[in-house]
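A.B. asks: Multiple structures follow.
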Structure 1
Amino acid sequence: MNDLIIRPLKASDCAEWASLWHGYLTYYKLADLPQAVTDDLFERLLGKGGHFGLVAERQGKLVGFVHSLPHDSTWSLQQTCYLEDLYVDAEQRGGGVGRKLIEAVSAEAERLGCHKVYWHTEENNTRARQLYDRIGTLSDFVKYDRR
């Protein structure tokens with residue numbers, strides 16, 4: 001793990017990030033997401049919006065990313081931080097990259113004055129949930145969507 005660097009996303013990361021992003025979208029069956037959405041997200045992750053993006057780099061190659069969104073809360077005077085997307089290259093999973101990315105989000109959220117970090121995943125995402133169950137607290141909340 002000594003060779004793993006967690007750092008903010010940069011404009012020059014676009015091609016490598018896009019490759020990882022495609023893997024993430026494929027996993028969540030969102031591969032038909034319009035390119036305009038991806039382009040806009042990348043700009044927001046670079047600081048041109050409310051999101052922030054961090055990447056995991058190993059030996060000069062991106063191996064993972066995390067996207068987060070600090071926002072106001074109705075339950076606190078401090079902001080809270082939504083960890084929206086987390087992805088680690090399949091060949092790197094199980095080696096601590098995901099944990100390091102979550103720890104980096106937590107540190108950045110604390111630096112920004114957020115009182116907590118939260119995230120969600122699919123119920124059947126068992127591999128990721130093995131990590132989440134060790135470092136987070138499973139909520140009793142059930143998520144609903146409406147278009």
Structure 2
Amino acid sequence: MTRPVHILNGPNLNLLGTREPEIYGADTLADIEARCAARAAELGVDLTFAQTNSEGGLVDLIQAAHAAEAAIIVNAGAYTHTSVALHDALKSRPGATVIELHLSNPHAREPFRHRSYIAPVATGVIAGFGARGYLMALDAVAS
């Protein structure tokens with residue numbers, strides 16, 4: 001039986017590859033998804049990969065991941081720093097594995113990015129490794 005893992009991406013991540021590549025890199029979200037699918041197959045995990053620009057849509061994806069008893073890797077983008085709703089949704093399944101993920105290092109950026117509403121309910125945080133962070137997160141949840 002394979003372990004389900006849901007990688008959930010928030011606002012503006014659909015613009016990867018063109019949006020501020022000096023910060024976020026040249027990889028598109030489709031590039032990242034393809035590498036994650038290959039790694040998931042190697043690790044024997046059942047991967048769901050999704051993106052939404054909507055805060056409510058991200059809450060819905062989190063709830064679906066909880067219903068599937070999946071580990072969650074979440075790159076919530078700007079909602080990381082603003083969303084109590086995401087915080088509450090993520091903590092609604094006690095004991096769930098939740099990895100907070102960032103392409104850049106929020107602590108090396110503007111002060112408003114230093115606060116995370118997700119970190120207090122996350123198992124761990126991976127930040128600043130660019131697209132490789134997704135593979136690092138998959139490795140972490142598979143181990």
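A.B. asks: Taking 21, 19, 13 as the value of semi-axes √(5λ) of the Cα gyration tensor in Å derived from one of the structures shown (1, 2), identify that structure. Display every interim value, and only then the final one.
C.D. replies: Numbers: 1: 22, 18, 18; 2: 21, 19, 13.
Of the structures listed, the value fits 2.
A.B. asks: Here Rg/Rh (Cα atoms, Kirkwood Rh), for residues 42-81 alone has been calculated and equals 0.99, so which of 1, 2 was it run on?
C.D. replies: On the way: 1: 1.15; 2: 0.99.
Computing Rg/Rh (Cα atoms, Kirkwood Rh), for residues 42-81 alone on every structure in 1, 2 gives 0.99 only for 2.
A.B. asks: Computing mean count of other Cβ atoms within 10 Å over residues 18-25 gives 16.1 for which of 1, 2?
C.D. replies: Label of the source structure: 1.
A.B. asks: Can you rank 1, 2 by relative contact order in percent (Cα under 8 Å, 6 or more apart) and just name the one with the largest value?
C.D. replies: Ranking 1, 2 on relative contact order in percent (Cα under 8 Å, 6 or more apart), first place is 2.
We did not get these values from a lab; they are worked out from the coordinates using the rules stated. The structure presented is a predicted model; accordingly, all values stated were derived computationally and were not measured. Cβ atoms are built from the backbone, for glycine too; each structure is taken alone.
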